[in-house]
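Down below are the structures I want you to see.
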Structure 1
Amino acid sequence: MKFWLPASAFVSAFFVHFVMHEFPFLPTRFRYLPELAIALCAVVAIPRLVALRRFGLVPLRYWMVFFLFTYVVVSAAIINHVSSEVTFAGIRFYYRYVPLFLLPFAFDYAPRDVKRLFMLLIALMLIQLPVAFHQRFVEYAFDPQNGDVISGTLSLSTSLSLLSVGMITMVVALYISRHIGFKLAAALSLLFLLPATINETKVTPIALGIGVVAVLVARRQHLKVGQIAVMSLMGVLLLGVFVGVYDRMYASRTGTAGYLEFITSKEQVLDNYSVRGVNAKKLHLSDEQNQLVAKPVRLTEQAKWIGRLDGVKMPFDVLLAQDASRFLLGLGIGSVSSDFGEGGRYRYLNRELAATGTTITQLMWETGLLGALLGIMLVSLFIRDAWVRSRIEDGTGDFGAGWFGIACVVLCTLPYANYIGVPEPTYLIAFFSGVVVRSLAKVTAREQKQTDARSDFVPLAQIRS
């Protein structure tokens, strides 16, 4: 059961969007299949935690983040008079990852169990290769300049790229620890990267560099000169593959700058992509905007596409100027993102100000500055525990090092991608972070017992004297 519970959540999340796309006659309720798997995890894990008195195994620092975030959620719902149905939708949206995090505390996952789940993920990611190529060269061949539609079996192209980066990062950690050889590591890395080279996700090489460098730092004591040379060569090869395919697929067809020229140009990266100088008007938030038939008056001072960093700045422009409590606590979960029932009263911000464009942006709008800081703190705790786990030499430190690299990528991409509403990568983040935290807790408890045993030991000569 401890294998099939997370496996059912992973498989359903990976394929539900693809199945609904291929079989449009399926009822809309079919999209809730991954959440049904999560509900099953909760029904099994929570009673087991209670029966075995294992809630205490979850470190106090995670309980503090959980309860502080819940306090922010409740306070924002009261202050903003969020309806019960929207609050319910928001809770389902934000808290659905908690059961996966708790599973490793309800069950004991040995290294062989984690290996089985990782093998499942390898299979799921390898399936993305033929599906992505079919989408690019067959299904969407009529739209060769649009890479956003290339998502494999997943819901977004960004999810496909981030998962590819995560898998390559873990492969690098396994190679450094000599659990797999160079040929297998190189082959897997190339197969994982290829789908991300044809979906126009520009952040892929940057995120991959962050993840690999983090792994190298965590496992630097295990690196040999030969491995460093091989890793450098493989990195150049993968970068060359990405740049070559990207330029051939997109830059040459649109007449725009090539990838290397793009990322080395301040004008391209900032002015034309992330920071476009768009400012939100100092408006009074209207509770009635989502009821209007016509499109609301434009809420920005310039008629430009909003860049990601522009979107992060919008809550400061609007909420801070309106009400300090709303700036600190947000407009309430679901108020911006939910379409459940009559929908959140501030959904127009989603369309006008890209309010759910990134994780940080959505947290700022719906849970305020405090909620955003707690989200950053949670990922930082994952990084901290993965780092400590990677330093413990008991045969599984390589997994801790790999997860340290992945968690660093997650932290750095919070202003780029929205993990809250995308289940495919976030299911994995929640579960395997729980695995790392639980593994670290077990090692710490074992070392504490050994220390106590040594302190209780009294030499025989001392007893005789």
Structure 2
Amino acid sequence: MRVVNRRLYALVIAVAAARLAMQVVAMPPYAGLDELYHVARLAFVMEEHRNPTTREASIPAYLEATTQRKADAVPSFALLQDQWRNAPPVRDRAAAPVKPYARPNYEAQQPSGYYSLVAPLARLAPRTVLNELRVWRWASVLFALVTIVAIASIGERWLGSAGIAAAALVPFLPTWETLVLRAGNDALACALVASAIAVTVRKSSVVAEALLWAAAIAIKLYTWPLAIAVPILWWRQRAPKSRAIAVTLAALIAALLTVADLSARTKNPIGVVAYSEATSAPPRLDVLQLVKVSIASAAWTSGEHFDALRPWAIAAYVLPVLVAIALAWRRSDAALVAAVLLAFAAAQCVNVILCIIKQTPQIGGKEGWYWFVLAPLLVPALLAPAAARFRWLPWWIVAWDVVITDCELIPTWAGLTSPSHPSLLFRWGPMHLPAAWAIGFRVVQVAGLIAIRTMKDER
């Protein structure tokens, strides 16, 4: 690797670490996307040394106290939502009592790998409610950094220094931050699938490729559609059949073991609790609402507090990026991009259809944040060429990250906004100027991006 590229990687890691740390520092306890229930499962695994079933009580007593909003429990932002400004002070307490477990945890529907691997890390610090949350969140930061490096590696292979530089933009996508920066299995899933794609793209060790794809498939089911990219990449590389056979076998074994695990602990082979909870009346399918929620939850950093960009603000944020991507489109990537997008969309549609067939009380497939797991392929194939051609595009993305995160999300987490005071851009308001501590993080990030852009241009 050339010296310039090593420096680019170092700058990308520094910029990403500053942005990820900024997010972690600001997040209140259990800030959306089911974090409390992921934490409950992690705590159960750490205590019992096994993964729970979907039918047994597995939520620790001290976390059940949080769900019941008891005054002596650590409060949950996701549960309190617009009442967060009146929440009791966030004070740490011992992570006890653990037993008796309160009730079944629907997050037992997830594959076991992440929880078995990450749960013991909380023993590295004194066992308190906030310490275990911090340890598991910082593990997600590490996995997020691995994802960034893997995306940079893919980008370097396809576009050289411009591809490395584009990886620095990923942590400035607010919804990607939400996906990976919680105590939950998404960060590890993203890291493994990004690393697996990077190894495939760079034609590295067959053993590493097989192990990484097997691990990615074992961690979370939404990684499975990305495997559609592998045959296309092999066809491009004219890969030997022995390589394809080895990786395919490893992936199939991982899939079978995952299905066996889920079948043993849940009521169905893919684990989804909702598929086993039939209602007397089938749920109503509102396609327009499904599309609207998918777009809104992809554009806004999603969570149970229901903040959202207004529709015109979503258009102002996203359309210039899409136009730049369309103008910089590389036809050589058309088959790969189309296959991955269609495979992921098909998986989301299957989720919706199964919910309807099973007459379940919820309809899946509208989780717009899940699409950001595709970043390892879409950033090098789409965003990197656009950012290389249009110098304004990286700064447009960063500017909107400041507006969304610094001026809206962090004030909401601080209890300074409300749905009763909507702003021009957001359903909650009012908007605020960035806090002084956030400005310090932003100075580091912008300085790093300027250095990255300058170094890339000098190549």
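Every number in this text was worked out from the coordinates using simple rules, so none of it is lab data. Since the structure is predicted, the reported quantities are computational estimates derived from the model, not experimental observations. Cβ atoms are built from the backbone, for glycine too; each structure is taken alone.
To which of 1, 2 does the computed value -21000 (helix-only ellipticity at 222 nm (-39500 (n - 2.57) for each DSSP H run of 4 or more, over all residues; to 500)) belong? The read-out comes from structure 1.
Largest in distance in nm of label points 7 Å out along Cα→Cβ at positions 145 and 161 among the labelled structures 1, 2 is structure 2. With respect to mean count of other Cβ atoms within 10 Å over residues 81-88, the largest value across structures 1, 2 is given by 1.
Computing Cα extents along the principal axes in Å across structures 1, 2 gives 91, 53, 45 for structure 1.
Identify which of structures 1, 2 gives the largest calculated value of distance in nm of label points 7 Å out along Cα→Cβ at positions 321 and 425. Looking at the calculated values, the largest one is 1. For which of 1, 2 does Cα extents along the principal axes in Å, for residues 201-336 alone, calculated from the coordinates, equal 51, 49, 23? Traced to structure 2.
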